[in-house]
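Asks: Structures follow.
Here, each number is a calculation from the coordinates, and none is a lab measurement. Worth saying up front: this structure is predicted, and the values here are computed from it rather than measured. Cβ atoms are built from the backbone, for glycine too; each structure is taken alone.
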Structure 1
Amino acid sequence: MKLLLIYPEFPDTFWSFKHALKFVRKRASLPPLGLATVAAMLPESWEQRLVDLNVRPLKENDLIWADMVFISAMAVQQKSTRDVIRRCRIAGITVVAGGPLFTAEHEQFGEVDHFVLNEAELTLPLFIADLNNGYAKKLYATGEFPDITQTPVPKWEVLDIQKYASMAIQFSRGCPYRCDFCNVTALFGHKIRTKTSRQIIAELEKLRSMGWRDSIFFVDDNFIAHRAYLKNELLPALIAWRESNRISTKFYTECSINLADDEELMSLMVRAGFNQVFIGIETPDDKALQACGKQHNTSRDMLENIRRIQNAGMEVQGGFIVGFDSDTPSIFQKQIDFIQKSGIVTAMVGVLQALPGTKLYDRMKSEGRLLHNSSGDNADSNTNIIPVMDPDILKKGYREMMTHLYAPKQYYKRIRTLLQEYRAPALQIKSRFRGSQFMAFARSTVVLGIIGKERFQYWKILLWTFFNRQQALPLAVTLAIYGHHFRKVCRLHLKDDR
């Protein structure tokens, strides 16, 4: 069997970082972790090739070589996915599809030959067994959740890892919370399932043996959900691994705001190499938080919580939403004020969308307020529901808010606020410009410091950082480059189409 694994292309989105990647000569932000993991589960007798369309195009020779194609995708990749399926059908190749997009909406892809849905640890062996016996079914799905202590180390050999800005690994699946707009629990359930610390070290060692020294993203939807195991097992193991091997690799992840309540956990995470966390903050309005099931964000001083995490040595990135039923036109200025005061430089603000499999989707459907399926792009200014707020006011308010937040003056002001609060410990602040960082800095001085309209703010923040937070210069340059990308995406998405 000659198997071609294909990862469709991401459009130009907030998280694609396409315009930032050019500064470091990388092709994609993150690798297809799901496909690399699936590759490790396949029979050894199968020949495998992986094509990530974010790194290189799909060529006719790839399709001529293949007997079968595996495609995995998220909702935001659906345009590229449909193009890949069309090309495969023309070439007469059997198409097998899995991943979040197909698990939620497989009925929308009639040209696919076989669907292997949910988590591959359970459904892939069934498909392979039936395939070997000559009668593979159309659909393989399950409501069960596997024990991921048996999940193999991803087969990174199928990728050119140096084409990526960061690597990715997964420690846990599942989330204990019940946010009505989030589809994580529809995919992975509420029960937290974790790998062992031995598995994680083995995955890190594999990447290290392949020469990887840059950042690694723990893709968990809530990394801190199993605190006892983190404190007693994983984080101590990571600390020991880093110290014994003199590792400088930095980690980043996603977690909930109650990280700020646990000083011991924050300290261990920083010692283990974590310097960045993404937190779903959503809104400063408690009424909206209560209504969407995010009670764990209510009745707390969110700004103080964010400062506490920044003071511990981790940059906070944030997710925000407008368009909740309780939102009024005043929400846009409230969001702006909160984000500016928080020093959250990377603030992903989206209009509320209803994703298949969520409680919000079911409610909108029952109320006759569902318009179409979500684009999967959190920040494209669109929604697939009929909002309570006047749609024109919502769209106009969102555009004005994003234009304000990512204007150079406001964006660079947030960088300074972050650097004033960010207190990286000695083990992190010793880092200097690496080769790729120096190359990015050199390019940024031209693109941002000479050509760019933000050149005044760019040099101002670098000079301030040099004299006040010299150890944070690499971070300041990185954030300046991110701002270049975010402004490009905002201009693309916020065009007035009236």
Structure 2
Amino acid sequence: MQKLNRTNYKEYKTYPEKILQFGEGNFLRGFIDWQIQVLNEKTDFNGSVVVVQPRGSDKIERLNSQDGLFTLYLQGLKGGKPVNEHMIIDSINRGINLFTNYQEYLKLAASNDLRFIISNTTEAGIVFNPGDSLEDRPQKSFPGKLTAFLYHRFLAFDGDVNRGCILIPCELIENNGGKLKEVVLKYASHWNLDSEFTDWIHQANTFCSSLVDRIVPGYPTDSIEEKTAEIGYHDELMVVGEQYHLWAIEGPESLKQELPVAGTGLNTLIVDDLTPFRTRKVRILNGAHTSMTPVAYLSGLDTVEEAVNDPEIGLFIRELIEDEIIPTFDGDLEELTLYADDVLNRFANPFIKHYLMSISLNSISKFKTRNLPALFDHVAKNESMPKRMVFSLSSLIYFYRGKRGEVPIQLQDQPETLQFFQTIWQQYEDSLIEVKELARKVLSDQTLWEMDLASIPGLVDAVSANLLQIELKGIRNALKELYGTSIR
């Protein structure tokens, strides 16, 4: 069976390289690159994507071996009916391996065609690393790589204000466009770059905050043989996503001309204020994802669908949303409830195997940005702890012990975060600290949370009580203990 590439995909088209994309992962390919293909098919956008990797290089090499092509399966409800369809995405022109071909990256900075820069490097990606230097090939951090790229573009065009870029980060942090610009300017100062460059960043470039929404589980490990037989070729980069999508971009009116989404059928909105879209989506959809993951996974479940259909875990998720997340909003209750129902239906999509372990990447930073704001608002409004959210936080701490029963969990997070939890749990196992002290140490660590959570009255006691129940009775019995007689 042939491997997917340009030699056997005769409908392949070449477009000018208008977009630099930081991130080669499943989400951007199943969300952004699909939308670029739609724009090419239905409008005069006429642009392709060049992908660079924020971290390792394996997927870049696989991407190039398939000439940027991959198969996207979209499965779920479309117009109220279940739809399972697939297509080949050809909007990616190539990938650049920053570790072996950095000069090609700098060459792209001087391209007349380049206009957009898009990224998705997780919530932990938009950070300043003082160890990065302009001379690195490449820099460690994503903003460091980006700043070096923009500086070379500034030099290549001699500061021409008509040669700036439109930057649209997709990381799930508030004001992601503003935060990215802030870090870029910090690098410019840290590296003592020309003041003219700083002026050019302000005058020539547009940093747009954005909000993305599509569940993209990624490579269909459990059904790859069936799908390969259906399509008739081998594809190492196949991606599965749901039908639903939303891309809300906070940008100027002129962006509607450069990104001509009107009339394409894309649910892509260019708006003045992202706040209501972001708060609803991050707290209800992403917050529920992050909350359910440790509870469901430690309960022996592996996918989101299994979690919402499980009698106990499904009830936990629904009540978490209904009783502890939605009440933190000031918006229309009926509208929020309808949105939550849609989210739960999407979670239960039978076509999609969204693995909890894929959601667990960088769970600490995700809980900090997605769940803690709702927890704080709940406490402020009710003067009481949201017990399900606190149970989820407790389960997350237990999840970072790195074991499901006797089976190791392949935790995915920053090395320093993993080292912290390994050390703290080893102290507990060696009887050097008790569970309450463990809870206090975790909650008070400001490198994890950027605040002292142990200072919240009652939180250390609640978390340590949950941890003790999980340790002694297991996660499901601890959940029953949490509900007592109030379970419904």
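Asks: Where is volume of the Cα convex hull per residue in Å³, for residues 210-377 alone largest, in which of 1, 2?
Replies: 2
Asks: Comparing mean count of other Cβ atoms within 10 Å over residues 10-17 across 1, 2, which is largest?
Replies: Once mean count of other Cβ atoms within 10 Å over residues 10-17 is worked out for each structure, 1 has the highest.
Asks: Could I ask something else about it? If FRET efficiency 1/(1 + (r/R0)^6) of positions 122 and 354 (r between Cβ atoms, R0 = 30 Å, to 0.05) computes to 0.95, which of 1, 2 did it come from?
Replies: This value belongs to structure 2.
Asks: Upon calculation of FRET efficiency 1/(1 + (r/R0)^6) of positions 298 and 386 (r between Cβ atoms, R0 = 30 Å, to 0.05) from the atomic coordinates, which of the structures 1, 2 produces 0.70?
Replies: Structure of origin is 1.
Asks: Here is a further query. For distance in nm of label points 7 Å out along Cα→Cβ at positions 58 and 306, find whichever of 1, 2 sits highest and give me its label.
Replies: 1
Asks: On to the next question. Given a computed value of 22.9 for mean count of other Cβ atoms within 10 Å over residues 2-9, which structure among 1, 2 does it belong to?
Replies: 1
Asks: Matching task: 1.2 is the computed value of distance in nm of label points 7 Å out along Cα→Cβ at positions 346 and 370. Pick the structure from 1, 2.
Replies: 2
Asks: Tell me which structure, out of 1, 2, gives 0.97 once Rg/Rh (Cα atoms, Kirkwood Rh) is calculated.
Replies: Derived from 2, not from the others.
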